[in-house]
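These are the structures in question, set out in turn.
Each value in this text was obtained by applying a stated rule to the coordinates, not by laboratory testing. Predicted, not measured: the structure shown is a model, and the values here were computed from it. Cβ atoms are built from the backbone, for glycine too; each structure is taken alone.
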Structure 1
Amino acid sequence: MDPALISKISRIRGWLLIVLGSLLSVGIAVMATILALTIHNDQPQGSHWTGSHEFTVHVFELFAAVFVFGLVALAGGIFQLRRGRASWPAMIVLIALVLVMFFLGQQIVSAPQ
C-alpha cells in the first residue's frame, strides 16, 4: 500500500480515537454526576434512585471502567497522531477494559435492585 495513504489512514484513526475517547470520558463523567445528584435527592418531587447499594456500586464501577476506556482511547489516539502507528499497549488495555466492562455488566444484571 502507498505510504502516504497509510499515513493518512493512521491520522484519521488517531483523530477518531481522540474524539471518541474525549466524548466517552466527558459524557460518562456528566452521567455519573447526574446520577450522584439523583441518588442524594431528598426532595419529595423529582427523580429518585431506587437501586440497592450493591447495584449502585456496580453501576459506578462500570462508569469508572468506561471513563478509563475513554482516557486510554484518547492517549492512544494522541500516540497514533504523533508516531503514525497504533500503540499496542493501548490496544491491549482497551481490549482488557472491554472484558472488564462485560464482567461488570454481568454483575449489574445479577445484582439485586
Structure 2
Amino acid sequence: MEIILSKQCLSLTGCLGRGYGYFIQRRRSHDGSVRFFSQRSKHPPIPRDGHLRFIILAAELAQMRLHISDIRVERDELIDAIREAGMPILAEMVSVDSHNYKDVMNANDIINFKKNNNL
C-alpha cells in the first residue's frame, strides 16, 4: 500500500499504533522522488487481521486529511489481507467482482468497502 502524504506533512515513518504488525517506511524511487509504503514487521506477533486493520486505519486517517491525503491499495493486496484475516469467502468475492472493486483502490474505496461489508 502506498501512503500519499498531505501537503502539510513532509515525512511520516514508523507505526500508526500497536497491534497491527505493520509500519510506514520511506522509499526513494529511481527518479529520486520519495514515497511512503506500508511494510510488514519482521517481529512477531503479527495479528491475523493486522494487515486489513492497518489498511482500514490508513484509509480513515486519509479521510481526516491531516497527515495522509490518500492511499493506493492494489486489489490483490486487499484480497491477501482479507484472506489473512480469516475471511476467505469475502476475499473470493473481491477477487471475482472487478466491476465493484478496482485494480487500485483509494481511501474512499476502502471506507466504502468497510461499510458495505460491516467490518
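Give the label, chosen from 1, 2, of the structure having the highest value of distance in nm of label points 7 Å out along Cα→Cβ at positions 17 and 49.
Going through 1, 2 one by one, distance in nm of label points 7 Å out along Cα→Cβ at positions 17 and 49 is largest in 1.
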Item to complete: Out of 1, 2, choose the structure whose coordinates give mean projected area of the Cα convex hull in nm², for residues 41-104 alone equal to 6.0 when calculated.
Response: 1
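Could you tell me which structure in 1, 2 was used to calculate mean count of other Cβ atoms within 10 Å over residues 9-16 as 11.9? Walk me through the intermediate numbers first.
On the way: 1: 14.5; 2: 11.9.
Traced to structure 2.
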Worksheet item: A value of -11000 was derived for helix-only ellipticity at 222 nm (-39500 (n - 2.57) for each DSSP H run of 4 or more, over all residues; to 500); which structure in 1, 2 was it taken from?
Response: 2
Item to complete: Of the structures 1, 2, report the one carrying the highest value of mean count of other Cβ atoms within 10 Å over residues 1-8.
Response: 2
Fill in: Parent structure of the calculated result 39, given that relative contact order in percent (Cα under 8 Å, 6 or more apart) is the read-out and 1, 2 the choices
1
Fill in: Read-out log10 I(q)/I(0) by the Debye sum over Cα atoms at q = 0.12, 0.16, 0.19 Å⁻¹, computed value -0.42, -0.75, -1.04, structure in 1, 2
2
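Comparing mean projected area of the Cα convex hull in nm², for residues 25-64 alone across 1, 2, which is largest?
When mean projected area of the Cα convex hull in nm², for residues 25-64 alone is calculated for 1, 2, structure 2 comes out on top.
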